[in-house]
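Below are structures written as structure tokens.
Nothing in this text is a laboratory measurement; each read-out follows from the coordinates by a stated rule. Because the structure is a prediction, the values reported are computed rather than measured. Cβ atoms are built from the backbone, for glycine too; each structure is taken alone.
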Structure P
Amino acid sequence: MTEQFYELAFWIKLDANPEEELKKVIDLVKKYKGEVFYESSLKKKRTAYPIQKEIMGYFGYILFKGTKETPVKVNEDLKFFKNILRYLIIKRKFLSNKEKVETASQA
């Protein structure tokens, strides 16, 4: 099977431990044979509008590669993460120059 690149962006509740929640998300991707190769630093931000009555949270995203089934299964399981306010998985065709530089420096 061919692997494709994906981006998973998410909002974490302000009262949750953001590093712990990020680790749970990464472990979930790995559980379904995904390979995380970039993770952004989590930033405390104000949301554009209330999400589940929350107006602030931690925003972050990860880049991973996996089979076509990987994002489908990750999407199904993320629904049960109580500290994730909102998330979105998209297919990526390429990396930005900034992501290429940061990915190379993480290796």
Structure Q
Amino acid sequence: MSAEPESTPGVARLTDVPPGELLAVTAPDGTRVLLANVDGEVHAVANECSHEFAPLEDGELEDDTVVCPWHFSRFCLRSGKALDMPAVDPVATYPVTVIGDEVFLGPRRGDG
């Protein structure tokens, strides 16, 4: 399912999250979401580690994963899956649509 840009406000400009960068934004529903630009492709996940709720925006982008700043769990930006302990639960993901320079989010996916 994709975002409906005509009825949903954009959450960021593409220029706000250049390749190799992370950006925390607020989704239309008020949820904090992390945008990550991996080689020109923008991904979106919940901005809280599923282990102890660290803000992932303070973490590091490594390839197509984000590393939690507190205990170094890694999460796949494509699936939300926890790849390293101590986190075992995934983080939620959001479908991303880019139109021009505007980044839009679709409805949250997953239980994370």
Structure R
Amino acid sequence: MAIEALKNELLDSDYLMIEELAEQNKGPRDIAKALRVSVRDFMYLWRNKTSRIREAYDLGRLQIEITKGEQLITMIEAANTTAIQIHDKNALTRTFEDHKSDVFGL
């Protein structure tokens, strides 16, 4: 029942903090410690991909990826060769992950 208590204990501001810390590349264990909650219970909820904790975490990770992508585009427009190579590598990785999801239904 500690897990249910944790769900009820977290406020909207806590979920916002989860997003912000995930955006700063903090792991779920570090986030649990920052929130001063049970790491074990937090990790249990985080592993459930449909939990509000996981959604907040994934949103934070997505937000930083969007920011990095925008910066990369700016560098590409400035004809930065390294940025172009990074973008091409990221595109190949994304294509592979998309195909993997299609094949394995992930």
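A value of 0 was derived for helix-only ellipticity at 222 nm (-39500 (n - 2.57) for each DSSP H run of 4 or more, over all residues; to 500); which structure in P, Q, R was it taken from?
Numbers: P: -9500; Q: 0; R: -26500.
Traced to structure Q.
Quick check: 43 is what I get for relative contact order in percent (Cα under 8 Å, 6 or more apart), calculated from one of P, Q, R. Which structure matches?
For relative contact order in percent (Cα under 8 Å, 6 or more apart), the value 43 is produced by structure P.
Starting from the value 1.1: which structure in P, Q, R was distance in nm of label points 7 Å out along Cα→Cβ at positions 75 and 91 calculated from? Each step should come with its number before you reach the end.
Numbers: P: 1.1; Q: 0.3; R: 1.6.
Derived from P, not from the others.
Work out the source of 12.9, 40 here, i.e. which of P, Q, R gives that when Rg and Dmax of the Cα atoms in Å is computed.
The value was obtained from structure Q.
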